[in-house]
Structure I
Amino acid sequence: MIEKELLLLGLLKESPKHGYDIKRKIKEILSLFAGVDLKSIYYPLQILERDGLVIKRITKPGNRPERIVYELTSKGESYFDDLLNRSFLNFKRPQFSLDLSLYFLHFMKPAVAKRRMRARLSILNRVSKGLEQMIKEQSKKKPSSLARILEHNRCQVQAESDFLIDLIKSV
């Protein structure tokens with residue numbers, strides 16, 4: 001659960017948030033990169049609250065209905081710092097959909113395999129161009145955390161593209 005805890009605590013370290021803000025931020029931005037799929041954030045938040053890492057407060061902004069706002073405790077801040085430090089050394093092998101196809105590649109006719117790999121390469125090129133555009137846009141903003149994530153993803157796409165170019169030659 002290190003990724004989920006790191007994600008939730010990190011978002012709350014930015015600022016206190018209510019559930020909808022947390023879900024929106026995860027869906028719109030971080031789920032694209034973090035590989036974390038939280039069906040419900042409320043159960044993990046409940047566990048973090050039980051462990052004294054977050055507190056929840058009821059707020060009533062203006063004429064709006066009451067909302068529960070989650071906030072990081074000092075214990076939560078320390079735990080977040082520890083998780084962030086550990087996450088840099090936490091190596092999980094990334095899973096690529098290509099790997100399974102490569103395992104069974106010998107069952108494909110070489111001409112078909114090359115066509116499929118070229119098609120994948122074409123998609124990767126479009127993804128890379130999209131990432132480059134997003135990097136330019138995000139680089140202008142502060143903090144540039146998303147730009148760094150996008151650049152990391154662009155490098156991974158480039159590495160797979162380079163691999164496929166070599167593989168096509170050898171098949």
Structure II
Amino acid sequence: MLNFARKYVKFTEKINYLIGRFAMYLIFVIMGILLWSSVSKTFFLPSLWTLEMAQFAMVAYYMLGGPYSLQMGSNVRMDLFYGDWSITKKALVDAFTIFFLLFYLGVLLYGGYQSTEYALRYGERSATAWRPFMSPIKIIMCAGIFLMILQAVAELFKDIATVRGVKL
């Protein structure tokens with residue numbers, strides 16, 4: 001079991017690291033879209049696509065960057081008591097609370113999958129003037145949620161190993 005956990009953590013963290021590093025640069029895409037929006041509204045006819053495309057890029061940025069953030073320990077915690085605890089106690093509490101995260105992500109993925117399936121089946125489009133298809137962003141959202149579940153399980157394995165005094 002320990003060997004499986006090591007391989008799983010290594011594989012999951014490599015994938016989430018690469019995707020997270022890619023997602024990090026989406027902020028420049030968002031900046032470019034918003035810059036073009038400002039320029040086009042000032043000097044030309046306003047573009048219909050800029051606001052919604054910036055929103056889609058921001059969704060991709062957050063959803064694909066979330067697992068990377070969890071992996072790097074950059075997520076926000078309530079640090080009232082947590083900061084004073086030992087590493088073992090932190091790992092024990094994290095191993096317990098990760099199940100709440102997994103439940104939440106499972107419900108989110110279930111709903112996201114149904115919404116994505118609907119968007120693909122019926123060719124769902126946004127209700128804006130630009131009317132882009134909704135399925136690409138919904139697929140990205142489901143992929144981000146799935147990657148977050150994989151990373152949460154990896155964090156659970158690392159926490160269990162820490163509590164047991166084993167190095168992963």
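Since every read-out is calculated from the coordinates, none of them should be taken as a lab result. Keep in mind the model is a prediction, meaning the values are calculated, not measured. Cβ atoms are built from the backbone, for glycine too; each structure is taken alone.
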Match the computed value -20500 of helix-only ellipticity at 222 nm (-39500 (n - 2.57) for each DSSP H run of 4 or more, over all residues; to 500) to one of the structures I, II, and report its label.
I
Structure with the greatest value (metric mean count of other Cβ atoms within 10 Å over residues 54-61, set I, II):
II
Using FRET efficiency 1/(1 + (r/R0)^6) of positions 22 and 118 (r between Cβ atoms, R0 = 35 Å, to 0.05) for the comparison, can you identify which of I, II gives the largest number?
II
Starting from the value 20.9, 67: which structure in I, II was Rg and Dmax of the Cα atoms in Å calculated from?
I
Label whose coordinates, when relative contact order in percent (Cα under 8 Å, 6 or more apart) is calculated, return 33 (choices I, II):
II
